[in-house]
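The next part holds the structures, each set out as structure tokens.
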Structure I
Amino acid sequence: MTSRPLYHLLDVCFELSPDFALRIDDWQHSAGQTLCLVGPTGAGKTTFLKVLTGLISLQTGSIEFDGHGWSQGVASIDDSRRIALVPQRPLLLSRSVRANVEYGLQLRGFRADDWINELLHRLGLEKLAAKSAQTLSGGQTQLVAIARALALRPTVLLLDEPTANLDPASVGLVEQVLEEMRQRHRTTLIWATHNMFQARRVADRVALLLAGRIVEISARDDFFHRPVDPRTQDFVNGRMVY
């Protein structure tokens with residue numbers, strides 16, 4: 001017996017501008033899996049993640065999340081609280097690092113000091129906990145944004161180039177922490193990245209987006225070693241695709 005998908009998008013269209021629209025004919029994703037979205041700049045990866053937050057209205061199509069239909073693609077309050085997004089350029093509050101990480105929990109009326117302490121420790125932020133978030137480097141800001149999202153223990157964590165400003169050691173740390181959280185809490189990770197080596201390391205499945213459409217989606221090894229679409233082969237081999 002096949003379990004129902006966590007996400008099911010059908011005939012989705014979201015027009016970002018007169019010149020660009022994300023169009024997803026039929027896409028499903030299972031709980032607990034890591035999907036990497038790859039593609040050239042402007043292909044629609046960030047737009048896809050925004051659609052999956054359930055915070056924007058669609059022109060057409062339907063989204064089902066864990067068996068719940070979203071009216072015009074907009075999630076219910078209960079469903080939206082199960083989804084966290086780490087944007088490519090995160091904004092932090094004019095507060096301490098620790099206050100930023102625990103902010104979402106406080107909004108929901110929770111305290112979890114041990115959990116916050118663990119996240120700060122695992123992501124190497126302990127010594128920065130009392131520091132103003134406004135004084136951080138770009139890489140440190142990304143780490144705080146990741147910790148802030150993980151603090152909520154989301155069902156789905158959407159990641160938009162979350163390691164773009166990090167040094168190699170920090171990239172490895174983030175990948176390790178996210179994999180630990182995925183296994184520990186069965187978190188579903190959907191990860192937009194330009195780093196093909198990263199996609200090879202972390203993904204269960206990989207999807208190539210071009211001009212707002214999914215060109216190919218398959219298991220990681222099939223995507224990199226046995227692609228079906230010639231554009232996927234070109235992209236994997238570092239050739240320009242449109």
Structure II
Amino acid sequence: MIRACIFDMDGVLIDTEPVWRRVEREVFSRVGIDLSDEQLRETWGKRIEEVVDHWYRVRPWDGVRPRAVQKEIIRRMVDYARSEGIPIPGAVDAVHAARNAGLRVGIASSSSRDLIDAVVQRLDIAHLVDGVCTADDEVMGKPDPGVYLSAARLLEAEPAECIAVEDSPAGVRSAKSAGMVCIAVRTDTVHNEDLSMADLTLDSLHEFTADLLSTFGDDEHVSVTGRRGS
């Protein structure tokens with residue numbers, strides 16, 4: 001039985017992927033590190049701490065501590081989410097669909113708690129979300145399954161009772177390694193990425209409906225049960 005639906009955040013609920021690249025490029029440039037889009041994509045889906053540490057190892061800079069760089073990137077992203085954040089088309093309806101299917105709803109993100117809270121507030125979905133987990137609280141970020149396993153525990157469900165919604169190869173690997181069903185959503189950002197490990201790939205979150213949840217599964221359907229949302 002499926003009891004919970006766990007959403008990734010960046011690129012699934014909110015259109016932050018281009019903003020991450022812009023902010024990272026600007027902040028790294030201030031410490032003398034100029035990065036191309038291709039280089040920025042090398043660390044896509046990782047925790048910002050891991051991103052900063054990666055570039056500090058590869059191209060070390062002087063004068064500014066890596067944690068200061070990390071905090072500045074997070075600050076700018078939180079400011080963006082609070083004032084300009086735009087939901088992915090169909091994202092809020094998808095969260096409603098999960099609740100209307102009787103599922104507990106969670107968020108499992110590589111972003112910081114402050115940014116997740118800002119996005120939840122911006123999208124006005126706090127009343128729909130039963131639990132939030134950040135990879136910042138884990139030993140390792142995605143594709144390690146830790147954040148999804150923590151989310152399942154928080155939602156009082158076994159991993160096999162959870163559907164994860166992802167948009168990146170690292171996120172899909174994380175969810176599948178945790179033992180979850182995974183639905184991948186293609187966006188302009190990930191149109192050509194390999195999402196083949198997902199159990200199902202959608203072209204848009206508009207396709208993510210309660211009817212889909214009631215029929216999706218390893219066999220002919222997945223039974224859906226749990227608390228019905230408000």
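Identify the structure, out of I, II, from whose coordinates volume of the Cα convex hull per residue in Å³, for residues 26-161 alone was calculated to give 133.
Label of the source structure: I.
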message: For Kirkwood radius over Cα pairs in Å, for residues 130-193 alone, which structure out of I, II has the highest calculated value?
response: I
- request: State the single structure among I, II that was used to calculate percent of Cα pairs over 18 Å apart, for residues 98-145 alone, giving 25.
  value: I
- prompt: Which structure, out of I, II, was log10 I(q)/I(0) by the Debye sum over Cα atoms at q = 0.14, 0.16, 0.23, 0.24 Å⁻¹, for residues 18-81 alone derived from, given a value of -0.44, -0.58, -1.16, -1.24?
  reply: I
statement: If you rank structures I, II by volume of the Cα convex hull per residue in Å³, the highest one is I
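Where a number appears in this text, it was derived from the coordinates with a stated rule and is not lab data. Small disclaimer: the values here were computed from a predicted structure and weren't measured.
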